[in-house]
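See the structures that follow.
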Structure I
Amino acid sequence: MTAHLTSFLLHWTLTTFALWVASALFRGISFTNARALVLSALLLGLVNAVIRPVVVFLTLPLTLLTLGGFLLVINALMIMLVSTLVKGFELSGFWTAFFASLFISLFSFLLEAFIPASGIPFMPLHSPAGIRV
């Protein structure tokens, strides 16, 4: 149970950080306060877990026809949905959402690549005598 909670909190933190960096890089994204940022990250995770799979399934023929390119549009639409639901999350338009979602996906992927599957960074343990435990 605690492993799942730790993994959830870690993923939520990484998404929050990715959204914050995206808001610093893209002029069309802004958060009025930290509450809006944290809530947006939480809701984005929920939307990606619940709504996105349904939309991907319903648009599967279009996704196959575009060789997966339509998934980028779906990602942008999910960010636009979150921006309409969270007061304090301002988004200037579709293209901002499109490029920001691309950045957030790649940035989150890179951040998570440095975290082991357990969610806790590897730290070797040493005994006082210098023998690994």
Structure II
Amino acid sequence: MPHIVVDYSANMEDRVDMAAFCDVLRRAAIETGVLPLAGVRVRAFRADHVSIADGDPAHGYIDISLRLRGGRELATRKAATAHVFAAAEAFLAPAMARHSIALSFEMRDIDPDLSPKTGTIRDHLKGRPE
């Protein structure tokens, strides 16, 4: 159950293909080998009202949050963080070269005892690797 949430300033829509960015993050999460395919969900939310740094409306931001069920070793989480963040940086490099953009990422554990889950996605991934 890795959920990736992208929070971004509205001006990023003119600079980045957000649907493609979500797909890059999804693929990067799966490539880590430690985040289960059936649990990966990526979604993005635009912030219409922001004030950044000196207030210049040209500044933009993308904040990525990855929540996952607890229990993985710190080294495993650090490697997954590095991989997904590197994919985000690579995708955003052209936009960041042209525009003032802040990029941030945070991974945090969810307590499995306080986060019940159910679903049928795995049933529909027949023949696909976990």
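Every read-out reported here was derived from the displayed coordinates using simple, explicitly stated rules and does not represent laboratory data. Remember, it's a predicted structure, so these values are computed and weren't measured experimentally. Cβ atoms are built from the backbone, for glycine too; each structure is taken alone.
Given that helix-only ellipticity at 222 nm (-39500 (n - 2.57) for each DSSP H run of 4 or more, over all residues; to 500), derived from a single structure, equals -23000, which label among I, II identifies that structure? Working shown, then result.
Values: I: -23000; II: -10500.
Derived from I, not from the others.
The value 34 for relative contact order in percent (Cα under 8 Å, 6 or more apart) was derived from one model only; which of I, II is it?
Of the options listed, only II reproduces it.
Out of I, II, choose the structure whose coordinates give percent of Cα pairs over 27 Å apart equal to 30 when calculated.
I
In terms of distance in nm of label points 7 Å out along Cα→Cβ at positions 12 and 92, which of structures I, II is highest?
I
Identify the structure, out of I, II, from whose coordinates mean count of other Cβ atoms within 10 Å over residues 36-43 was calculated to give 19.6.
The correct label is I.
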